[in-house]
Structure I
Amino acid sequence: MQTGVFYVRLNPGAKLSEDRVAHRGKSVFLGEIFTKSKPYPVLAVEYREASGGAKTLYHLPVDTNEIGWFPADLFVFARD
C-alpha cells in the first residue's frame, strides 16, 4: 500500500452561504470554514457504509486552523 497527500478545492457548484456542514458539533456554512479557490490537503480518507448508502469523507484542515471530516462530494481535485 502506498500513501500520499493530495489536494482538493471546494466544488465550483458549492454555495458558500447556503450549503451547511457539521463541524465541531455544530452546523456551519461552507463559507465560514473554507475559501472557494484555496487548495486543501487531504490528510486521510474514510469510507463508511450505512443503511442509507456509502459515504466517503476527507479529513481536512480548515481556515480556522482546525481539522475535521467532510463529505468528499463537496470537493474536486485541485490540479495546480
Structure II
Amino acid sequence: MTIWRTYFERINFDYNPPLKQASDVVFETDIPSDDAHIEAFEQSAWNAMWKQNPHWRKSAGPIKTRRGWSSVLGGKTYKVIG
C-alpha cells in the first residue's frame, strides 16, 4: 500500500488573529488518485483525518462564551511519503 500525507485545518474566527488547529494526516491506500477514483481516494484521506483528530467532530470553541470552530478544511494536496 502507498502511504500518503495531506493537510487539514479548522479555524476559529472569533479571535484576532484567528485561532487555527492544523494536522498533517497520513493514510494508506491502494486506491489510485486519478480522476476515475478521486472520490474514493479522498474519502480515504477524510476517514484518516477523523480517526486521527476525533475531537474535531465537536465545533465548540475553547471558551464557552465565544464562538466555535469552522468546518474542517483541507485534503487538497497529497504527497507520497512511503
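Nothing in this text is a laboratory measurement; each read-out follows from the coordinates by a stated rule. For clarity, every value in this text was computed on a predicted model and none was experimentally measured.
Looking at structures I, II, which one was relative contact order in percent (Cα under 8 Å, 6 or more apart) calculated from, given that it came out as 33? The read-out comes from structure I. When helix-only ellipticity at 222 nm (-39500 (n - 2.57) for each DSSP H run of 4 or more, over all residues; to 500) is computed for each of I, II, the one that comes out at -6000 is II.
A value of 89 for volume of the Cα convex hull per residue in Å³, calculated from one of I, II, originates in structure II.
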